[in-house]
Structure formats: structure tokens, C-alpha cells
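I've put the structures underneath this note.
Values quoted throughout were computed directly from the atomic coordinates according to the rules given, and no laboratory measurement underlies them. Worth saying up front: this structure is predicted, and the values here are computed from it rather than measured. Cβ atoms are built from the backbone, for glycine too; each structure is taken alone.
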Structure 1
Amino acid sequence: MSEKRLGARSMVFAHAPSVAGTGTVAGKKEGEGPLGGTVDYLNEDTTFGETTWEKSESRMQTEALSRAAVKAGLGVEALELIFAGDLLNQCIGTTFGLRDCERPFFGLYGACSTMAEGLTLCAMAIDGGFAGRAAALVSSHFCSAERQYRMPLEYGGQRTPTAQWTVTGAAAMILSETGPGPYLTHAAVGRIVDAGIKDPANMGAAMAPAAHDTLSGFFADTGMGPADFDLIVTGDLGTLGADLLRDLFARDGVDLGPRYTDCGLLIYDREKQDVHAGGSGCACGALVLCGHILDGLRHGAWNRVLFCGTGALLSPVSSAQGESIPSICHLAAFSR
């Protein structure tokens with residue numbers, strides 16, 4: 001235990017699992033962004049051949065997992081565990097997307113932190129000897145999320161400048177006990193942090209303190225710091241949240257510098273695409289990680305990367321009852 005546990009909530013994997021394969025699927029708007037070329041499959045009308053937005057999300061999950069398995073040289077039936085989730089009530093995008101999969105399944109809800117949460121659990125299962133191959137899978141859809149958290153699009157509600165655009169897409173990553181890498185070497189489990197923010201259109205401000213809490217804890221637990229990594233990326237704080245995170249670290253005397261960025265700032269062209277404060281949603285960070293970041297690791301653009309998934313743990317019920325927005329951040333460290 002002592003060899004794998006670092007400090008209060010960080011861990012190092014004795015047998016770091018290798019990335020065996022990734023699969024990414026996204027919609028038209030995402031394809032028009034600067035990272036569109038890193039997505040495996042783009043759908044031009046965002047329906048993915050289905051009759052509802054929720055069914056579209058399930059189809060995206062099926063497609064992403066299938067493509068990850070093909071890249072890994074496996075059949076989906078070779079997966080020993082699947083950790084997956086989405087933003088919908090009772091995770092129905094995931095449940096219906098995987099109902100014919102017939103593989104051992106854990107449903108997760110961590111909002112936009114779900115990919116980092118799933119990857120941490122995959123790595124723990126593999127390093128602990130409970131699985132040889134495990135997959136983390138997430139999805140989100142702009143139209144289903146608007147119906148879920150705000151108002152259906154037909155109402156024509158106005159978006160505030162702090163609002164973020166939910167990414168339409170799905171991403172899967174398969175980890176294996178052996179392989180050429182990149183490797184998932186460390187993880188840190190987040191704590192629930194509540195800064196008292198009540199505006200559901202300002203989730204970046206709600207989540208930034210959670211990102212600061214987890215990153216600070218990881219650095220304290222491991223003795224490492226920002227300079228030990230080539231890239232530190234959060235997903236997804238957007239413009240305001242990313243600025244707040246920099247400010248929180250500056251108060252600690254820590255400069256994150258140019259190595260820090262946010263997935264919500266990378267996935268869209270904010271000058272040409274009307275996304276206000278940037279991207280969000282389970283798929284935002286997951287698409288950037290499984291495409292752009294993994295490509296960079298494989299080709300030597302970076303050697304060590306910290307991926308910090310941030311999630312706003314609100315619901316329409318809690319917002320209607322005047323509750324604040326609890327948030328969380330889970331961290332996964334990758335190395336070539």
C-alpha cells in the first residue's frame with residue numbers, strides 16, 4: 001500500500017498501464033474547430049442517424065468504443081471492465097449505448113471530470129491485478145445538455161458571456177497491462193469543493209477552486225511541481241475558470257506559465273465560433289485528451305502531461321432550490 005499511495009490522495013502505479021487504443025467521435029461544430037483533424041469520425045448533422053438527441057449520444061458512445069477497440073487490435077469482447085458515463089439523468093446515454101455490449105460495466109457520474117475519474121479507476125483495476133484491459137468512455141451532446149440543464153433550444157434562451165458550449169462528441173480510451181505507451185503513471189482523487197457559486201451559466205468559476213485543490217494536493221503529495229510537466233491541461237474551465245486558476249496559483253506564489261491551458265479553450269476557435277467562454281461537457285476534455293494530447297505524446301511534442309478533469313456537480317433540481325454548485329477535479333498523469 002505504502003509504495004502505491006503518495007500522501008493524502010495521490011497514487012503512483014507500480015505497473016503503469018499503457019494506452020492501447022483511443023476512439024473519438026464528434027459533431028459538425030467540433031469538426032470545424034482547430035482540433036477537428038484529430039477526431040476519428042465527424043457527423044455532419046449531429047444526429048448520428050438517430051431520432052432523438054439522447055439516442056444520438058448513445059450511438060456516439062458505441063462508435064467511440066468500437067473505434068478504440070479496433071485501434072487496440074481487440075474486439076470489444078476482450079475488455080474486462082468498462083467505466084463510462086455522461087451528463088444525462090441516470091446516465092442513459094451510456095446505459096443504452098452499452099446495453100448490447102455484454103461486458104462488465106461500472107456507470108459513473110462526475111460531470112466533466114468523468115473521463116479522468118474513469119481512467120483512474122481503469123488504472124487502479126489494472127495495476128491491482130483485477131483486469132488486464134479496461135476502457136474509460138464518456139459522451140456529451142449540446143442539445144441533450146441544454147434540455148437537461150437549462151431550457152430546450154426551442155425556447156431560444158439567451159446565453160450569458162460566462163456560459164460555455166457543451167461539446168457534442170464521445171471518446172474512449174482502452175488501457176492495457178502491457179504495451180508501448182504512453183503510460184498512465186500517477187493519479188490524484190479529487191475532493192468536493194464548493195466556492196458558493198450559484199450561477200449554472202458560470203461553471204468555470206465554480207470548478208476552478210476544485211482544480212486548484214487537486215493540483216495543489218498532487219504537488220504536495222508527490223514533491224513535483226508545474227515545471228516537472230510539459231503540459232498541464234484542465235477540462236473544462238473555459239476562459240474565466242482558467243484565468244481564476246492561474247490567479248489562485250499566483251496567490252500561492254506559483255506561476256503555471258505557458259505549460260498550462262484548458263481543453264475548453266483548445267477545442268473551438270473562439271474568434272470564429274460563437275461559444276462564449278469556451279467548450280465544456282464530458283466529451284470536451286476527453287476528445288482533446290484522446291486525440292490532440294495523445295498524438296502529441298506519441299510523436300514527442302510532450303513527454304509528461306497532467307490531465308485534470310473538472311466537474312460541476314449540479315442538477316436542475318439543486319439549481320431550482322437555490323443550492324450552490326459543488327465541484328470536483330480528478331487528475332491523471334501520462335508519460336511517454
Structure 2
Amino acid sequence: MRKDDVYFFENPAYVLAWSSCAGKKEGEGPLGSRFDVVAADDRFGEQTWEQAEKAMVQTSLAGAMAKAGVQPGEVGCILGGDLLNQCVSTSYAVRELHTRFYGLYGACSTMAESLILGSVLISAGLEDKTLCTASSHFCSAERQYRYPLQYGGQRAPTAQWTATASGSVMLTAAPQKIAVTRAMAGRIYDPGVTDAANMGAAMAQSAYETILSYFKTTGEQPSDYDMIVTGDLGAIGRDIVVELAKAGGLDLDGKYTDCGIMLFDREKQDVHSGGSGCGCSAAVLCGYILPEMEKGSLKRVLFCGTGALLSPLTTSQGESIPGICHLVCLEVM
């Protein structure tokens with residue numbers, strides 16, 4: 001059932017298994033011990049950064065299937081993407097599995113987008129199992145969006161650090177402890193930010209608008225949830241959302257945080273405003289949120305994936321940066 005922009009799943013999709021894979025810097029952060037695989041070398045034994053990201057995706061996909069006890073042929077379809085042109089890290093990883101594939105591009109909102117679409121397919125009875133995934137790699141993203149690392153360009157204080165990470169979640173129609181009970185597809189908002197080194201500010205309005213609309217539609221309050229988490233606005237974007245919420249009469253205090261802040265220690269690691277990239281929220285979801293829900297310490301979570309819908313070409317042409325936020329409600333049943 002849909003009310004306004006919110007999907008209410010009468011037949012919810014359930015979380016069967018999840019897996020995470022992270023790079024060396026991410027492994028040194030606050031959540032490092034929680035990831036299934038932490039690489040000692042961000043090349044993952046490969047020759048290029050793009051091949052390394054593909055290997056990361058393969059690792060998290062294989063981990064989720066192994067935990068679920070599911071073979072590739074038993075997966076109805078895989079939904080996912082990354083930051084690279086044509087989502088090559090994900091598509092090259094999936095091509096060896098010979099499984100039906102939906103390639104998605106929602107920038108940093110990709111993990112939430114894949115969970116929504118995977119849940120819709122299951123709720124509609126079209127699939128029994130879907131595998132949702134997202135990834136990013138600092139070095140491959142820097143090469144595409146900014147400068148080769150050898151250039152040694154100065155990073156602005158507002159900049160975020162693209163996470164080297166991947167997360168994969170297996171959804172199923174069979175009842176499990178954790179379910180996707182609601183979802184909300186985002187609308188694009190563009191506050192006019194043109195600085196590609198300040199994507200948190202570019203995405204903040206979309207996050208606020210999605211969260212506000214969700215609560216207006218459901219009639220609930222932030223206090224009805226154990227955690228509301230965006231991914232990935234970083235510290236600057238998070239602060240803007242808090243300010244917008246206060247002005248709009250929405251109290252997020254004590255409930256709201258951001259995956260880009262959770263992934264790294266901003267005092268000890270040189271990440272400026274925090275983490276970003278498709279893999280950031282995916283890794284936090286699979287490394288922290290779902291395990292905490294499995295333990296019962298979190299029971300209701302709003303997972304809000306935020307994405308900056310830009311390209312290197314639009315940035316060089318002086319275009320502003322549109323933002324989007326997709327929301328997923330996860331509940332312990």
C-alpha cells in the first residue's frame with residue numbers, strides 16, 4: 001500500500017543475511033572490528049583501483065550468500081551499483097555469477113535504493129530472494145571525480161573522504177527477525193550548491209525533506225525510533241539537517257546521526273567532514289546497524305540514503321548539485 005510517498009509493505013521483505021568488506025583506513029576507524037573483511041592493502045591484490053573495487057564487491061556478495069546458505073542460482077536478482085561510470089565495479093563483479101542484475105545509480109543513496117527495489121520485488125511476489133549491494137573506493141572515485149592521487153591536490157575543509165568499502169544484504173520472503181516494513185523513494189532537491197567539495201551541503205535539503213515528509217505521512221515522531229541515520233552527509237551536512245529540522249519543528253536530538261560520521265574518527269583520521277561514497281552507508285548498515293538489530297539493541301531504524309547526483313562533466317560546466325534521499329524503515333519483528 002502507498003500513502004503519499006511512503007510504501008507500507010503488507011508482505012514485507014526480511015533480512016536473511018549481510019556482509020561487509022572494508023579498506024585499511026576504514027578498518028582503523030571506530031567500526032573497524034565490526035566488518036567481516038578488512039583488507040591489509042586497498043588494492044585487494046589487484047592491478048588497478050577499479051579491479052580492487054570489483055574484488056571488494058565480490059567479497060561482500062559472496063559473504064552474504066555464504067551466511068545465507070544460498071548459491072548464486074538461488075538468488076532471484078542482484079540490485080546494486082557504485083560511483084564509477086556505468087557502475088563497472090558492480091557489473092563486473094556480478095557478471096561471473098550469471099544472476100539477473102539491476103544496475104543502479106543513486107550515488108551515496110544506492111544502498112537504500114537497492115533495498116527499496118529489492119523489497120518491492122519480494123513484497124509483490126515477483127522474487128523470493130534479492131541481493132542488494134553498493135560499493136565505493138577512495139582511489140577509483142578520486143581518479144574519476146577529482147584528480148589522480150599523484151597530483152597531490154589540496155582538499156577543502158568541507159570535503160569528505162570516499163569510503164573504500166562494500167556492503168551486501170540478502171532479502172527474502174521467508175520471515176526473519178529483521179524486516180523492511182516501509183520505504184520512501186526520494187524526490188530531487190537542489191539548494192544551488194556548486195562546490196563539488198561540499199556535497200554534504202548539497203544533499204542536506206533532500207535528507208530533511210524526505211525525513212519530514214515521512215513523519216508527516218506516518219504521524220510518528222523521531223522518538224518512535226531508536227536511530228535515524230543518513231548516509232552520507234558528513235558533519236557539515238548533518239548539522240544543516242539538524243538546523244532545518246529545528247526550524248521546521250522536528251526534534252531529531254538524540255536520535256539522528258550520519259554514516260559518514262560513524263565510519264571514521266574525525267579527530268584522529270584525516271577525513272575532514274567525514275566519510276562518503278556508496279560503500280560508506282552500505283558498510284555501516286552491514287557492519288553496525290543490522291548486527292545491533294540482530295542483538296536487539298536497536299529495534300526500529302530509519303536508514304536514509306543520501307546521494308549527490310553530479311558527474312565530472314556537470315561540475316566542470318558549473319552546474320549545481322542535485323541531491324536525493326531514499327528512506328528505508330527497518331524493524332525487529
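When distance in nm of label points 7 Å out along Cα→Cβ at positions 144 and 160 is calculated, the result is 1.6; to which of the structures 1, 2 does this value belong?
Details: 1: 2.7; 2: 1.6.
Value 1.6 for distance in nm of label points 7 Å out along Cα→Cβ at positions 144 and 160 corresponds to 2 out of 1, 2.
Among the shown structures 1, 2, from which was the value 21.9 of mean count of other Cβ atoms within 10 Å over residues 48-55 calculated?
2
In terms of distance in nm of label points 7 Å out along Cα→Cβ at positions 24 and 64, which of structures 1, 2 is highest?
Between 1, 2, the highest calculated value is found for 2.
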